[in-house]
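Heads up, there are several structures right after this.
Computed from the coordinates by the stated procedures, all read-outs in this text should not be read as laboratory data. For clarity, every value in this text was computed on a predicted model and none was experimentally measured. Cβ atoms are built from the backbone, for glycine too; each structure is taken alone.
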Structure P
Amino acid sequence: MDVLKDLRDRGLVNQMTDEEGLQKHLSEKQVTLYCGFDPTADSLHIGHLLPVLMLKRFQQAGHRPIALVGGGTGMIGDPSGRSTERQLNSADVVKQYSERIKEQLAKILNFDEGENAAVARNNYEWLSEMSIIDLLRDTGKHFGINYMLAKDSVESRIENGISFTEFSYMILQSLDFQKLYEKENCTLQIGGSDQWGNITAGLELLRRTAAGEKEVEAYGLTVPLITKADGSKFGKTAGGAIWLDPEKTTPYEFYQFWINVDDRDVVKFLKYFTFLSMEEIAELEKEVETQPEKRVAQRRLAEEMTKLVHDEEALKQAERITEALFSGDIKSLSGSEIEQGFKDVPAYTSEDNEPQLLQLLVDAGISSSKRQAREDIGNGAIYINGERNQDMKHTIAESDRIEDRFTIIRRGKKKYFLIRYEG
């Protein structure tokens, strides 16, 4: 498989060093490559997906990926793509975050036995062993101040200020490339477009320190910045970031993010994020052009991404919730599916397991008063678990409680409310 051709066809190449040399390098041997992920939170989010999936694409082409967790660099803070200093976390927090991220990477990459099985490394292993004297004598002397100041990640921060800590980040990331080159014969670093300066600095360090080698054969490649047609930031919603951790972003929410992608973006995202063939993506593009209302491409994108990041069962669950909400068949959902699908709707906990509907509408803030509640019931605006209820004297019964834990009340067409029960 010509992995570079596939990446170009998908629009996934932003910059690379020595394209001709890298093409030859990849065609002649199995190449070990790496990408780094700093543990700045306890989960990766979908902004990290593109480089992770790049590692997987190289792996599927027969190469050997290293997922480098930045347990050391994560304690320093990368200035790339930021206008302000990062908040530094304690060593214990960074260690905890590192373990969580390693687990998430293992779900997407193949860490099983095999000649091109992915491996995880943590740069805390070598960075924590260095003394400040070692760093300055053996590495710092290879970095000119003017060279560092010219890098975008530093230059963009000079006006607003940058600490010596973050200024030094480039040196530490360069050390990663050097150590992996020496320990793992790693000859390619990939990353987001904001990492170009750090990647080229690493290559420069390799060339300066590879004693006895006439020419260091190593390369760098970056993926493009992900942009959306409407100008908003990719991976952000009104509720915040879209995380890979199902406890932070449920599989249903994750599925909904992808299924709601703009028609103008969906083909690009199919190329970027899925492993569908270019031929199949071309067919889906025709669907977007001829029958956009069916959202066939978005559904396929949502299916592929939910299955990849979570699993087949999580995908089926997300689809069941979506279908139930569309059809109004709320009773078909399990308790866990109710919690996912109605995570962000207004909620009320009832102390009484069998409240009067009229009083419940007022207590839960569904209707503003008893008078309004009577009007809502009489007008047919109140639905219990998807079924219209116009009984003024209705009492919530066991049959109205899903797994004896929840009742979903809808007022009008779209206003949902989650009722929980204490008993």
Structure Q
Amino acid sequence: MRYKGARVKLKLPSLVSNLVDRVRTSLWFVPALAMVGALVLAGISLRVDAATGKKTLSALPGIDRVGVETAQTILSTLVGSLMTVIGVVFSITVVSLTLASSQFGPRLLRNFLRDRVTQLCFAALLGTFLYSLVVFVAIGGQDDQRFVPEISLAAAVLMAVGSVGVVSYFVHHVGAGIQVSSVVASVADELAGTVESLFPEPIGQPSEDRPADRDVIRAALAVPGVATVAAKRGGYLRVVRTELLMDLAAKHDLVIDLLVRPGAFLVAGLPVMRAVGRRGEPAPAAAVDELAGTLITGTERTSVQDLEFPFDQLVEVALRALSPGINDPRTAINCVDRIGEAIARLSGRRFPSDVRCDEDGEPRVLAPIVSFGALLRTGFVRIARAARRAEAREVTAAIGRALRRVATVTEDVGRRRLSAGLARELAGRRE
């Protein structure tokens, strides 16, 4: 089997991808947009009501004009009920996050926070609440006249009905999403998306793995006076601003040895890269400071450029399932199957060279990369050890099947040998 698209490029710049990921894992962004939209919609509908006067819904056959007291009663009931429902939904969300943290591990909370149904449910409720509140305040307040915005009132009722449907689906979604199979599938989907869209992560143009290019960079970095770039702040490396890094290297005619890769923990003041002029001249001090700004850190790892992170999430779920307090081999097997699926997909991809070239073909960056063998061991070794301690032979057998599938799928002889060798190694440990 041959996988297409071995050379994948980011659709978004690295910095934008990081911002998109931060927005997707926040519970405030979509509800905030909904609240702004509710204010705009309320302003438009109230202007339409004020402009049309009595030529509104009451002009339709069979519809009586709504009085001020009736409209106020309807809207006050809606506002009070929506506040109650918002509190209930918030409580359900907190309970689901608590259960997920205790059962699957705290690192999987980001998958629950980025859940689109939860975000849309809060958006619908908060937007409807704010819209109804604005319309309620506007009733009877125009030039001391008995003003009833009938169109706005009807829209508030329709939005409330729609919110009921959203809440009903949210309750179903939470019940289904807290199941182990759904959680594992969610992480596996994120892993598949990372493989398809963000791997290999390009830093400039991938070279053809020419040893001469690597020798050029190493020779340039072997001279005295190589500048050391230190991390500006500590934390997990989330994103390398690849476009800016290559632009700076070309602008100042530098070659760069990147010492860390996404997912590594950085300590402020410790070296993260080395830089020198392509002909051995010292790197400008301004360039050194700019190079430090190409690394974006955060309090936690993400899958934006870190392929190992979703693997570690699946491994963590499997290890918890094999712990003495839970002892759930079926969940561990589910994780092993998903990891094997991702490894099989990766086995058909051309991994990038550690040498990166600019648009003119000049070698510029020597970047650490994750190897296929390292991903194999990341995905299976810790689970195999835990299965051995728990005497879960069915989990060990599932690991063997996954590795054999990888060896069958890949056309690369070296990767086939790695998969077969790891299968024999883990089988030997069981014995």
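If you rank structures P, Q by mean count of other Cβ atoms within 10 Å over residues 316-323, which sits at the top with the largest value?
Q
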So P(r) over Cα pairs in 10 Å bins from 0, in percent, computed for just one structure, reads 4, 17, 21, 19, 16, 11, 8, 4, 1, 0; which one of P, Q is that? Q
helix-only ellipticity at 222 nm (-39500 (n - 2.57) for each DSSP H run of 4 or more, over all residues; to 500) computed as -20500: which structure among P, Q? Q
When distance in nm of label points 7 Å out along Cα→Cβ at positions 164 and 196 is calculated for structures P, Q, the one with the largest value is Q
Of the structures labelled P, Q, one was used to calculate mean projected area of the Cα convex hull in nm², for residues 132-259 alone, giving 11.6. Name it. P
The value 18.9 for mean count of other Cβ atoms within 10 Å over residues 220-227, derived from one of P, Q, belongs to structure P
Tell me which structure, out of P, Q, gives 0.75 once FRET efficiency 1/(1 + (r/R0)^6) of positions 52 and 292 (r between Cβ atoms, R0 = 35 Å, to 0.05) is calculated. P
Of the structures P, Q, the one that 0.65 was derived from, the read-out being FRET efficiency 1/(1 + (r/R0)^6) of positions 180 and 268 (r between Cβ atoms, R0 = 35 Å, to 0.05): P
Comparing relative contact order in percent (Cα under 8 Å, 6 or more apart) across structures P, Q, which is largest? Q
Highest-scoring label, criterion being distance in nm of label points 7 Å out along Cα→Cβ at positions 44 and 380, among P, Q: Q
